[in-house]
Structure P
Amino acid sequence: MEEVHSDWDDWLLRAVEGSDPQGLAVWYLGCNGFVVKASDGTTLFVDPYLATGDPPRTVRMIPVPFDPADVEEADAVFATHEHTDHANGPSQGPILANTDAPFFAPDASLDVVDEEGWREEWDLDDDRFVEVAEGDTIDVGEVTVHVEPAHDPDAEHPVSYVVEHAGRTFFHGGDARPSDHFADVGERYDIDLGALAFGSAGTIPDKETGEPTDTQWYSGENDVVEAARQLHLDRFLPTHWDMWKGLTADPTALGPHVRGFEHPRRLELLEIGDSTVV
């Protein structure tokens, strides 16, 4: 199985470990990955992807921010769905091996664990892998994570996560697109910061034939803003726009799309390695 290498050394991880956030803080890892740290020190990883894709079909356009073997503090790892840039053994297996963190994921993502042989590769017991489903609530330290539905037409079983701590709420939508699911989540939670996948349409070689294929894996400008509106986001953080060659996009272009609506109230842009307080 491939190994992960990073040109960034371990400075980002050490910065997270040395931080003392007031409330809830997030670090953007590029693609759709995040580190979430609470004021009690609880540290969660959501969809950390540290591999380079499958060139020439999928080509990573941003640096790998750290080597997962350098992670020393993690209380849980979460996956939103089964795609390789969200459930990936070389990215997440070493984190689990170096810490006591359990891996929370829906059933199709746990199928990836079986198919890739995570347990054998990183000597992990069965109890480290916890299946989640819509409606579940998970407490990790002083952080509460709610598992909610998500509409991603390209995934077998996607979910979204609502992360709550000290009166602050962070939403991670995975790669999901607008739907009644998001409208329902927006009615039931007061979300301070929400991360939603955004990208352009492009031409990507077909996985089986290699033939160039018109591809739209993520919401475009209007759809991603509609999802943010459905969720009643105070602050909207676009993700995934930086990742794949041929599907990258310009998040500053979202400004005119959000100005005419009550929600989201603010467009928040982070680059890989940046952090913000929820």
Structure Q
Amino acid sequence: MSIFDEPKIDCHNHLFDPVAYPYHPDAPYAPSGQEVATLTQWEEVMAAYGVCNALLVGPNSGYHTDNRCLLAALAAGQGRFKGIAVVDNAISLDALAALQAQGVVGVAFNPALYGLQTMDGAEARLAKLAELGMFAQIQVCDDQLLELHGLLERSPVRLLIDHCGRPNAAAGVGQPGFQALLKLARSGRASVKLSGMQKFAAADALHAQSHAYVQALIEAFGPHACVWGSDWPFIRQSSRIDYGPLLKLAERLMPDPQLRREIMWDTPRRLFGFT
């Protein structure tokens, strides 16, 4: 049985439907053309590749803090989808609980896009998420995690780190930011997405340049704290990315079928509450 036949949950993907849900005026980027990705199109991709469930990530691009497109998809999915929302800094506990009741399991923080200043005053949001048992999904790049390590260690919130921490592919696993990510595994509250290799590795060397990082993460976090994601529909990419080759990349990075089942099925079901 190949990876295409195995049960899978994709834990990082986005929807962009500007006809039904116009973009937020403050969004940093407006996906267009082949980047537009409706729920119907996403369900067709899932069916083609044997993806059973998905963790839909509310994007900063396009929608910023407008979660209507995300929430509509969660409602339409009737439990097939869970969500990560983008919210205002001052969101109340009650508003977070209302999102949680609709299938949102966490909130996205994106220093990789907005800089470390986006985490100023984040303690209050992290505390609210911790109170509700929700995730703080954090996307960093290079050595940004060094600056955040103390904050994340102090907070009791459940952590979900995007895209292997987006290391500098040329700097090796010993680079300080990636080592800070490996240390987070000791907290017992952190999980990591084995996703976004195309964000830090060259398109023609995805396996060669990501292999060492993926293996180090699996060893440090264990398969019980690793999940997989595609980052579909691959916005702002400098070269072509396709879903099928990314699945074959996952198969090469995780050649053991039992390991793949745990990371791509068992762990996300447990972490995010898929039935």
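Observations, loosely collected:
- Percent of Cα pairs over 19 Å apart, for residues 137-248 alone - structure with the largest value, from P, Q: P
- For 3.1 (distance in nm of label points 7 Å out along Cα→Cβ at positions 129 and 153, calculated) the corresponding structure among P, Q: P
- Looking across P, Q, the calculation of distance in nm of label points 7 Å out along Cα→Cβ at positions 81 and 177 that yields 3.0 traces back to Q.
- Structure (P, Q) behind the derived value -11000 of helix-only ellipticity at 222 nm (-39500 (n - 2.57) for each DSSP H run of 4 or more, over all residues; to 500): Q
- Given 2.0 for distance in nm of label points 7 Å out along Cα→Cβ at positions 17 and 49, calculated: source structure among P, Q: Q
Each value in this text was obtained by applying a stated rule to the coordinates, not by laboratory testing. The structure displayed is predicted, hence computed values, not measured ones. Cβ atoms are built from the backbone, for glycine too; each structure is taken alone.
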